[in-house]
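Where a number appears in this text, it was derived from the coordinates with a stated rule and is not lab data. Note that the coordinates shown come from a computational prediction; the quantities given were computed from them, not determined experimentally. Cβ atoms are built from the backbone, for glycine too; each structure is taken alone.
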Structure P
Amino acid sequence: MKKVEPIRFDRGRPMLLAGLRRYHLYAQSEQSIPEQWQQFRSPGQIAGQLGSIFYGVMCGHDSSGFEYMSGVEVESFAGLSADLGRMRIMEQDYAVFEHSGHISAIRTTWERILHEWLPGGGYQSAHKPDFERYDEQFDSRTGLGRVEIWISIARQTPDNKEQESHQ
């Protein structure tokens, strides 16, 4: 199997995202996340939506599962319906990876990034939201196409490496 490597490093810009936020158990996420995306895409555009790019954002986790947001960029949170989740993404450094092939295999790509590349890549998690970026090269009808995975990073130094080993 080919070694997983970033396709580039990027400075992500600040964004406001709105969409569906749900908690998923790890064991059920392969089924529950596609269901979340189906629910999110059915209502149509969100008020104040900017562009046509969709984001799948990891918003936190515990030993049983994680929170995930299916969303789009919006110009402001004003006027959004109360049932929509909101997330502010700050300017941050990212390692950007590519997932190609069927979307059902994206979990494997995530695992390889987090368990193979991140520990030995000279970086550590910046503990900021990581996200999937779905642009026009992804076909939601077939589940095929290119998806970018943006991992928030900080340069690993002897000081922060020692801190992480004590946590």
Structure Q
Amino acid sequence: MRALLPMLLCVVLLGGCQYFRAAPGSAVAELQPTRGHSVAGQFDFLQVGPRVRVQARVTGLVPGSEHGVHVHEVGDCSAPDASGAKGHFNPYGKPHAHYTARERHAGDLPPLKADARGRAEFLVELDIISITGGPANIVGRSVVVHANADDFRTQPAGNSGARIACGVIRKTLD
């Protein structure tokens, strides 16, 4: 419990501090906009036992909009439309679904809901992905922000539209 206290204080009081980048078992994805978009931001990942804590901070979204977010198979954001990232990361062959559903892609993440300034944040713990190894390891893959809201039903990708930002997930320390 003592080890968790400094991290919790950082997350709650200081908006995340730099804890995610300084902790063993952590990774980061720096979002870059795709051609014609201005979305930027960062996703921080921290392995906490069998779960991964994900903190997202994104800017440049349309005010009041909602956007699907997914981990994609490949860590390649070099194409102007981020098509090199391929499809959703799905190592267990599950259907696309809401990020809280028992049966879902490992890459299904919470949506980004932009405020009146076009900024969005979330903090969530997920149970399928890993940053320390195994078939659900997301290091070396990519995070993609889509133009539209994810309907959590349409297969295989939730009908969330074009890719407006992409970032490769990189290990920070070990």
Structure R
Amino acid sequence: MPIPLVMTIISPDRTGLVESVARVVAEHGGNWLESRMCRLGGEFAGILRLEIPVENKSVLLAALQKLQADGLQILVRADQPVAATASGRQTRLEIVGSDRPGIVREITAALARAGVNVEEFFSEVVSAPMSGETLFKATARLQLPEKCDLAALKKDLEKIAADLLVDVSFAELAGK
């Protein structure tokens, strides 16, 4: 019977990093289910979900420990899946505006006050095409609770956006 695990890795970026982790997982009968990985600055970070035969867990953990000698930091936890909730809706939030400290803090505080769960969050700072001004851009996938007052949430976020000089937009995600 396979057991699900969640693993996080972080390391100075180098060629072959993901392959080394994938090789160890495969050598121990693991099945790589899903992952999110990327390079930020000079570091590479990722999170992945896998299944491994229960009898191979301790040898997998020992093999991963050996990878840490190559500079990887690895954390493995048992995956505790949560029952999918049919209630609520998923939306996509986009934020674009002049970069400045506090944007993520202010927006996520409003989401937390409304009981919204941030399921994915991507952000970057880029140069604006015409002016070269530094822009902050973010996209988030949100799970709104069933009783979320979307109009009130939008109003709260629009006030914050006006104060921060950013634009926010919502889009309902169909079929999610």
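Please state which of the structures P, Q, R yields 12.6, 35 when Rg and Dmax of the Cα atoms in Å, for residues 49-96 alone is computed from it.
The value was obtained from structure P.
Work out the source of -5000 here, i.e. which of P, Q, R gives that when helix-only ellipticity at 222 nm (-39500 (n - 2.57) for each DSSP H run of 4 or more, over all residues; to 500) is computed.
Matching structure: P.
Quick check: 0.5 is what I get for distance in nm of label points 7 Å out along Cα→Cβ at positions 121 and 153, calculated from one of P, Q, R. Which structure matches?
Checking each candidate, the match is P.
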